[in-house]
Structure I
Amino acid sequence: MPQSIRAATLTRAAVFTPLHTEGRAELVEQRLSDAIVSGVLPDGERLPSELELAKQLGVAVVTARESLEALRSRGLVTTRRGRDGGSFVTFSGHARHDILDQRVDALARSEIRDMGVHYSAIAGMAAELAADRAGPLDVETLRTISSSFDVAEEGAARRALSRFQLELAALSQSARLVREELRLQAEFGPVLWLCLSEAEHREHGLDVLHTVTAAVEAVDPDAARRESTRHIAMAVDWLVARKGMLAQQREKMPA
């Protein structure tokens, strides 16, 4: 894997990886909405033009246009005309959890668990290969990313965890694993790591980063895989429980 492929750039690149399903406007809208709500595309960020967005995501221009129109109607994007115009992210974060809760509520429990199994297979193999192939400088990079994991701030914790997982994929030296990690982070990551909204899970997440880094340094592939997949399993269990709680709240609402 070329050294130029690093986690900091991969996190943003994940947003604009091609869709692997039919390029409907709803899927493009969901991809961009998740990136905006999770903070990968921050408030004020200028989005690619309709033509550039369509090319990057592998969809028709009309599909990109419809998705941007939907984001504008939700107040997540504003389009300005003129020389310095374009489409810009306009999201203060006040409705972040409501939007993501809607995503969780729309998913079936079986779908959440199936996505967790898929992501565990990819992340677990990446961690295993990283432990077998990483060198001392790579371990230091993992430590540097871990140091940016702020247990007091959900956004910083989420970004650090995303970068850490992408770095492991890069250290696996498998281009296919990197591409799949990118795709899964774009499609499932914002929902999967909703558990980081709780301090207990942020503290556990930091502990996992330290444990996986230690396993990579010790050249212990089994431990690296085990800790990575255990963390994902806990996040999936939290999501399923969250979905159950949302269902109970909905049942208690007056008709």
Structure II
Amino acid sequence: MQILSALGVAVLGLTYSVAAHGYVKSVEVNGVSYLAWQVGQDDYVTPEPARYVRRVKDLGPVPDFTTKDITCNQGGNIPAKLIIPVVPGDKVKVKWDQWGSSHSGPVMNYLADCGGNCSTFKGDTGTPWVKFDQMAYDTTKSPPWGSDFLAKQGAAWTVTIPSLKPGEYILRHEILGLHVAGTRMGAQFYPACVQIKVGGSGTKSLPTGVGLPGAYNPDDTNGVLVQLWRVNQGQVIYTAPGGPVITI
């Protein structure tokens, strides 16, 4: 039997609405919706709900992106109980509960091979994270920032599964808000780790990627320690952290 504290959820919901950041609420593949960890609700449900995205503590960014919290957000990087079935070529739509256009910055998407079993994979050591999709600052798009483009699309982002060999993987979807990034450690990273199981007949393995933590340097003046207004006015060229996009 599930027991939910209505009063607790109401109070937390009010707190989160004031914060007005956001979290990944669900993932859609081939018209099927898969629930992520429901912030402000699932922590108060017994037994714990089975979800497809790893637990997130709240709507805020990772406070210290040099720690292991950056891997899959605050929440302990606890493997989700369920996994989303996909095949190469599938469109995976990641849907946020909300996203405000005042939090401009890039949208970055990584893949990591779980080594056979995502229930035992953390991804917080080594260099397993391969960036395969990104929109940073692109003046050919309207709006030019990835996160604003996401907001325009109803707080959602869609990626295509590459021709990967069958197995279990984590799709790590992330928004980086740069609105207060002019101050050291002010950059706001919002990662979410979606567990997927790739079927089909793909043959490609992931190449060596980057480490998370490790790839985001607080003193990176090209992508992290950045004054947003200077990019918007064309005074500096923006390069998103985490390395270039790798074609898989």
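Among the shown structures I, II, from which was the value 0.3 of distance in nm of label points 7 Å out along Cα→Cβ at positions 47 and 71 calculated? Only one of I, II returns 0.3 for distance in nm of label points 7 Å out along Cα→Cβ at positions 47 and 71, namely I. When mean count of other Cβ atoms within 10 Å over residues 63-70 is compared over structures I, II, which one is greatest? Largest calculated value belongs to I.
Ranked by FRET efficiency 1/(1 + (r/R0)^6) of positions 55 and 135 (r between Cβ atoms, R0 = 25 Å, to 0.05), structures I, II are led by II, which has the greatest value.
Work out which structure the value 15.9 belongs to, where mean count of other Cβ atoms within 10 Å over residues 119-126 was derived from one of I, II. This figure was derived from II.
In this comparison of I, II, the computed figure 24.4 for mean count of other Cβ atoms within 10 Å over residues 159-166 is attributed to I. Tell me which structure, out of I, II, gives 3.5 once distance in nm of label points 7 Å out along Cα→Cβ at positions 103 and 199 is calculated. This value belongs to structure II. The value 9.1 for mean count of other Cβ atoms within 10 Å over residues 79-86 was derived from one model only; which of I, II is it? Working through the options, I get structure I. Taking Rg/Rh (Cα atoms, Kirkwood Rh) from the coordinates of each of I, II, which one would give 0.98? Answer for the origin of the read-out: I.
Identify the structure, out of I, II, from whose coordinates helix-only ellipticity at 222 nm (-39500 (n - 2.57) for each DSSP H run of 4 or more, over all residues; to 500) was calculated to give -22500.
Derived from I, not from the others.
Read the figures in this text as sums done on the coordinates, not as results from a lab. In this text, all values refer to a predicted model and were calculated from it rather than measured experimentally. Cβ atoms are built from the backbone, for glycine too; each structure is taken alone.
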